[in-house]
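Right after this note come the structures.
No lab work stands behind these numbers, since they all come straight from the coordinates. Owing to the predicted nature of the structure, the values given are computational and were not obtained by experimental measurement. Cβ atoms are built from the backbone, for glycine too; each structure is taken alone.
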Structure P
Amino acid sequence: MKHHHYKTSIEWTGNKGSGTSNYRDYERSHTISVENKPIIEGSSDPAFRGDKTKYNPEEMLLSSLSSCHMLWYLHFCSEAGIIVTGYIDNATGIMEENSNGSGRFTEVVLQPVVTITDKTQIEKAKELHKKANEFCFIANSVNFPVKHTCEILIKN
């Protein structure tokens, strides 16, 4: 078994002078950084006093699932001889918040629209989404279903 190690740094940037002295006295802003990569500006969801112009953890989770699925899908299409010329996914997720403020995602639905060059490969192109879902490292790590619907377009 191979092991892969990852490292990120999170730095809270929302101290407005008095730290967390009061729930309303600090911003949820932070930076996410990985060595030699651009910094990502983060915050909490606006529903939790976050900055709507910055990425929140819920969006990052959804993006991780979506991009992992896409990368596996493109890999399997390449192996199968399916030429993909376009891929866009408008993923959605549902998070339930409990009365005590805790919560969890209950499902994510990936909705990729894939453009391929050969109409005889439409069914195989659809089937490979299932395989991509089975191989996705992120989907295999969450405790809720990651579903997908797909649309295949043809463009020569």
Structure Q
Amino acid sequence: MPDSLVSATVPAAPADALAVARGIARLFARNDIWCLSEMPLRNGRRADLMGIDGKGRVVIVEIKVSRADLLGDAKWPEYLDHCDRFYWGLAPHLDRTVLNDPAFLPQACGIIVADGYDAEILRPAPSLPLAAARRKVEVERLARAALRRQVVAADPHCATWAMES
């Protein structure tokens, strides 16, 4: 990713989160990680992106496009119980030095910077393996959500019967 893109100081726009998600999805697709956006978790939270890599490991990305949102988010540690790897997905203009603070658990979280075209992993997420039974539940939930979304996209009438869980 060009340095000019990473160091831009343009303020965040509402569409930035969608652009960041798109760039990360492209990076993940090239690396055999397939993800869904806005995936509900069993604890009532909703992951911005949740996916599965080629080895069946679960990945969650929490997207941030503004400093206030990043600093004000107290819920993100609740995602760690639902994935093998966790990433912060940031817009290029966002100052990411705060993610080195111990409160952001840098030893447990990776960092991805993305725009609407591509993304780059700046800090790989360590693998903190889920218990096999938990991984099975998460993978099945993700698969069912993906299938449900595909069916509803093909036949919107099915949306009356589809419930995200």
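Calculated for structures P, Q, relative contact order in percent (Cα under 8 Å, 6 or more apart) is largest in Q. When FRET efficiency 1/(1 + (r/R0)^6) of positions 30 and 46 (r between Cβ atoms, R0 = 25 Å, to 0.05) is computed for each of P, Q, which one produces 0.95? Among P, Q, the structure yielding 0.95 for FRET efficiency 1/(1 + (r/R0)^6) of positions 30 and 46 (r between Cβ atoms, R0 = 25 Å, to 0.05) is P. When FRET efficiency 1/(1 + (r/R0)^6) of positions 94 and 134 (r between Cβ atoms, R0 = 25 Å, to 0.05) is computed across structures P, Q, the figure 0.20 traces back to Q.
When distance in nm of label points 7 Å out along Cα→Cβ at positions 78 and 110 is computed for each of P, Q, which one produces 2.5? Of the structures listed, the value fits Q.
Each of the structures P, Q was assessed by volume of the Cα convex hull per residue in Å³; the largest value belongs to P.
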